[in-house]
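Multiple structures are listed underneath, in structure tokens.
Any read-out appearing in this document is the output of simple, stated calculations on the displayed coordinates, not a laboratory observation. This structure is a prediction, so every number in the text was calculated from the model and none was measured. Cβ atoms are built from the backbone, for glycine too; each structure is taken alone.
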Structure P
Amino acid sequence: MARRIVLALLLAGCNAKLADGPVDGGALDATQQHMIDGGADARVLGMWSTPTPINGASDAVLNEDDVTLSSTQTELYFGIANATKDLYMMTRATPQAAWGPKQALPFNTTTAAEESPRLSPDDLTLYFGRGGDIYSATRTAVGMPWGAATLVPVISTANYEKWLAVCSGGYFMVSRANGANGQDLYQGQLGAGAGTLVTELNSTASEISTFLSNDCLTVYFASNRTAAASTQLYTATRTSVASPWSTPVMVTEFGMSADNEDPWMSADQTTFVFASVRPAGGTKDLFISTR
């Protein structure tokens with residue numbers, strides 16, 4: 001009797017599971033199958049939307065670039081080429097709200113260019129380039145004022161550095177001048193040296209605009225390896241921090257303008273921002289695409 005009761009309960013459970021699927025007895029669609037294979041948090045990512053200019057950071061006269069977003073997508077940091085390049089930020093209440101007016105960051109100087117901002121995974125440290133060295137500023141909480149900028153030692157060498165990207169665990173990648181190759185990518189651990197050359201990602205051209213996913217397993221960057229006058233986006237992945245990077249592939253989903261650079265992607269892979277010259281012959285502006 002007890003065995004028959006257990007069997008009945010198991011059959012009832014199976015029927016309940018089947019009831020969650022298609023009621024017409026047909027095959028699972030792609031979304032349903034992905035949810036089963038990947039768990040409750042899995043999602044099917046669609047095609048990227050056509051990139052659109054970011055309001056407030058796409059002026060017809062000014063050149064805006066060096067874009068990065070906070071993890072909450074409520075802060076946007078970027079550079080504007082004035083007499084020297086300066087850094088600005090815009091804020092909004094929610095990811096769906098309109099951006100407020102741009103504000104100059106407090107540590108801009110008149111003697112050197114500030115460029116290539118990147119936030120730490122917790123949004124409490126801002127790394128940026130100044131005159132070929134890497135600086136950082138910190139704050140106690142999101143929305144609080146940034147403190148004074150200080151030089152990041154060791155990573156700042158006698159060569160020109162910009163685009164320091166830091167992911168979880170203090171792993172970093174930076175773009176550093178490397179003789180005839182222009183800028184190359186170097187990687188390492190904060191506090192453990194200036195980093196080593198990432199041979200699998202570099203070319204004889206320049207590599208800039210470093211972006212690392214929070215788990216350190218995906219990289220986006222820009223390079224003019226296909227044509228000196230055309231900078232395009234590239235991406236590569238790896239299975240662990242100790243593993244080599246895959247061969248970089250060009251990112252073509254956002255169109256092939258004369259200049260695509262400065263990529264940033266949200267942790268859920270549904271928001272992508274970058275700088276580009278569109279249409280050709282215009283100024284550099286900031287663009288956003290979603291899926």
Structure Q
Amino acid sequence: MYDFSADSADCARAVEAGLSDFLTGARLSGPGPAADRVVAAMRHGALEGGKRLRPLLVRQAAAIFSLPPSASLLTGLAVEMVHCYSLIHDDLPAMDDDDLRRGRPTVHKAFDEASAILAGDALLTHAFAVLGDSSCHPDPAVRIRLVTELALGSGAGGMVGGQMRDIEGEKGGFSEGEISIMQAMKTGALIRASVRMGAILGGADPRALSAMTAYAEAAGRAFQLADDILDVTATPEAMGKATGKDADAGKQTLVSKLGVDGARKVLNDTVNEAILALRTFGPKADGLRATAKYFASREK
């Protein structure tokens with residue numbers, strides 16, 4: 001029987017170890033020596049914290065095709081590096097202006113704004129070097145697909161575009177549909193990419209990839225909706241960051257439109273939609289099912 005707690009804890013340990021090993025001056029150098037300060041800022045923003053849910057999704061998706069965790073780890077590291085870069089930049093004064101992340105000072109507070117920007121830039125850039133290396137997958141065609149998938153999920157039509165829409169939404173006036181599009185890009189696109197990249201590693205055929213994409217899109221909506229609910233209901237101590245900032249900033253969320261109870265109903269419906277999309281995969285998809293359920297039940 002699948003054990004979500006054990007699998008997620010094992011994945012988090014492997015990702016932490018993998019990032020710690022990779023984010024060193026020696027590994028990041030070339031053609032010149034990596035600057036010590038930017039390496040330190042990268043490590044501050046990427047290590048010692050986080051649930052590592054996106055690498056877990058890569059692992060769980062690949063497991064459907066009988067790939068062991070070791071075969072999907074480097075792809076998971078690349079996704080997590082992009083995620084960590086996005087958090088560093090989101091915390092900047094020009095964006096969400098946060099002082100705390102995972103219970104510690106944000107990178108721009110621990111270092112300075114310029115170092116934070118460059119640390120994020122470097123994490124993003126090196127993520128694609130990880131995917132491009134033959135140790136990620138022996139087939140260059142697969143590596144190209146992974147690079148493309150991550151670029152689409154994190155670019156102007158994905159995470160970055162969603163963040164832009166989020167900023168625009170602070171002026172108000174978004175419909176529920178516009179909020180859903182924004183959230184599908186801001187948060188859902190990288191979750192979608194994580195699942196699809198695991199499937200690509202496993203050699204999924206178009207039909208399987210389509211089903212897993214449907215799961216991923218619903219799971220991404222569920223994750224963001226849960227995050228919005230927690231911003232209203234959780235304490236800063238539980239979250240390791242400031243809460244209540246969405247309403248203060250005039251952020252457009254489904255919670256602001258539907259209320260907490262209405263949003264929770266939509267959340268449960270969305271999780272059920274994600275689980276239903278996996279019906280053809282049997283027990284091999286129990287990991288992905290458990291993660292969708294976790295999105296609905298998490299308290300931080």
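With helix-only ellipticity at 222 nm (-39500 (n - 2.57) for each DSSP H run of 4 or more, over all residues; to 500) derived from the coordinates and found to be -22000, which of P, Q does the value describe? Considering all the candidates, the number was obtained from Q. Figure out for me which of the structures P, Q the number 15 belongs to, where relative contact order in percent (Cα under 8 Å, 6 or more apart) was derived from the coordinates. Here the read-out was taken from P. One of P, Q was used to compute Kirkwood radius over Cα pairs in Å, and the answer was 20.9. Which one was it? The structure behind it is P. Thinking of P, Q, which structure, once volume of the Cα convex hull per residue in Å³, for residues 154-201 alone is computed, gives back 69? Source structure for this number: P.
Calculating distance in nm of label points 7 Å out along Cα→Cβ at positions 58 and 266 for structures P, Q picks out Q as the one with the greatest value. Given that FRET efficiency 1/(1 + (r/R0)^6) of positions 50 and 114 (r between Cβ atoms, R0 = 35 Å, to 0.05), derived from a single structure, equals 0.90, which label among P, Q identifies that structure? Considering all the candidates, the number was obtained from Q.
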